[in-house]
1. Once distance in nm of label points 7 Å out along Cα→Cβ at positions 199 and 295 is calculated for every structure in P, Q, which label goes with the largest value?
2. Name the one structure among P, Q that Kirkwood radius over Cα pairs in Å of 19.9 was derived from.
3. Given a value of 4.7 for distance in nm of label points 7 Å out along Cα→Cβ at positions 63 and 255, calculated from one of P, Q, which structure does it belong to?
4. Kindly point out which one of P, Q the value 3.4 was derived from, the read-out being distance in nm of label points 7 Å out along Cα→Cβ at positions 231 and 247.
5. Identify the structure, out of P, Q, from whose coordinates helix-only ellipticity at 222 nm (-39500 (n - 2.57) for each DSSP H run of 4 or more, over all residues; to 500) was calculated to give -8500.
6. Identify the structure, out of P, Q, from whose coordinates FRET efficiency 1/(1 + (r/R0)^6) of positions 55 and 79 (r between Cβ atoms, R0 = 25 Å, to 0.05) was calculated to give 0.40.
7. Can you spot which of P, Q the value 11.8 was calculated from, given it is mean count of other Cβ atoms within 10 Å over residues 71-78?
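Read-outs: derived from the displayed coordinates by stated rules, not from any lab. All of these numbers come straight from a predicted model, not from anything done at the bench. Cβ atoms are built from the backbone, for glycine too; each structure is taken alone.
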Structure P
Amino acid sequence: MLPAYITHPDCALHEMGAHHPECPERLGAINDMLLVKGLLDYMHPYDAPLATPEQLAHAHSSLYVSELMAASPAEGYHKVDPDTDMNPFTVRAALRAAGSVVLATDLVLTGDAPSAFCCVRPPGHHAQRDAAMGFCFFNNVAVGIRHALTQHGLQRVALIDFDVHHGNGSEDIFRGDERVLMCSIFEQGIYPFTGENATGPNMVNVGLPSRSGSDKFREAVTSHWLPALDAFKPELIYVSAGFDGHREDDMGNLALVEADYEWVTKKIMAVAERHCQGRVISCLEGGYVLSPLARSVAAHVKVLIGAD
């Protein structure tokens, strides 16, 4: 029984124009690095299915979903917000990205995979219940979590988000949902300029100043995340895995390195071993400079699949 590696060629067809940082090449760089490192030899590949309207409705309003699909252009681009565009393939890519986490949930909860990494795009953690923003259209992890709660009957699910940007969309969807504990660390004072004030008791938000670096990041995990997670005792853990906090990525300024992503993944896996039989589902979020992105994902996946 191997960990699942879920992706799809459709995810590379969505693009938002030349020089946009959220580019199709991100997935190729990750796949190549995992291949070179030999990590794909220890994972079972799956094609991401298309999320169904019913699955999307657990996290998004039906009106939003229908309006987004209707806005899909026949050619060229349709602007959703100042930095987020749709091309003719965006909806299909977004449906694959959300569907990947649904599939991962089914595989892990039925015992067909011990863990899963969803190598998909567009990302999702800025997508709110009724709005696309920040390169995101459907909230992939939220769709998967609500599938675990509604279809598999789980009562306690943790969402861990270490993207450099606050996952405002995930917070919008899960605020007040006592079945979900969301733990996030992000850089203060950058897009989307939220997160400083948690919107509910199920939110553990830690904003860090620019250039905080490894020590403050690790202290925040140890002091804030781990006690909350152990008290919550999750039955399954999801990770919004953003790597744009790396010191070589100019989308943020936390000054993290690959070793930090390896370390935090070890901490997450230890919590999972204590409370949920090691069950962790990770989904790609940010990370826009190809080399540090690929290296950081490899460090993360190595621990996720137990190959460290």
Structure Q
Amino acid sequence: MKLVDLSVGEPGPGELRIRHQACGLNFIDVYQRTGLYNNPLPLTLGMEGAGIVEAVGEGVTHLKPGDRAAYASQPPGAYSQLRVMPAKAVVKLPDAISFEDGAAMMLKGLTVQYLLRKTQPVGGLQPGDFVLFHAAAGGVGLIACQWARAMGLQLIGTAGSDEKCQLALDHGASHAINYRSENFVDRVRQITGGAGVKVVYDSVGKDTFERSLDVLRPFGLLANFGNASGKAPPVDLGVLAAKGSLYVTRPTLFTHIATRESTQAMADDLFGMVTSGAVKIRIDQRYPLAQAAEAHRELESRATTGCTILLP
């Protein structure tokens, strides 16, 4: 990864040009850098950012030059001072939300929105229900802890240290399990009185996938939405039957934000949670854009907590 100077042109139809004030860092950036998710090279990484709209192309009516804006969007390109990009996934950023929070929260917050609001087990989720959320002290996890608390859910979080477990508890998790010192399957069974959880939200993948099936109640749902430890293994459908007619899904944010209307509705929900104070965005790491490689090393080594942003 290296910092280079490129010229940035004018936006075409359906596009805009945005000058970033802050850019977000996410595990999907690592997947793209390593080739787990293939992209043509050369590649500018980055899937979320916030800044000021400088120009809009033909057909763009929901934003205008001078607007504060934020996004989580394909194609990659947020690791930049200035970019031209599709306008449909860019939304106006409320004045009450800072550029740094906007850059840190869009991909992670919209991910939590579609998980907790849309990726639900049979019968939905009601106050008091148990859910398991892996990597609960990360950027997505800390938002999920707070959002779940606001919904009245009992979120059981896993993390890799006692300090991270405490962080999850401080942000609304009902229980936290240090997966390095405890067997999370046994602890979840103990916490739920043997019943299991309605849903597991798993961004870890290979290391947790099969054991996550063991903590689900009958008709439970395993939602794998990331691969921090590697790709999840193939699913044996017979195992799903034997463990209680289970469901497995592999959702992505970008299916949910495929239209401007759905993006706006999800963003409105997220902004409402943040401006109400129910969800606070925790930024624990800030790096100059030129130090993006170091930020990746820290993220991959699981040395980070909360959100990380890059500052152009």
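1. For this comparison of distance in nm of label points 7 Å out along Cα→Cβ at positions 199 and 295, the top structure is P.
2. Q
3. Comparing all candidates, it corresponds to P.
4. Derived from the structure labelled P.
5. Going through each structure in turn, the value belongs to Q.
6. Among P, Q, the structure yielding 0.40 for FRET efficiency 1/(1 + (r/R0)^6) of positions 55 and 79 (r between Cβ atoms, R0 = 25 Å, to 0.05) is P.
7. P
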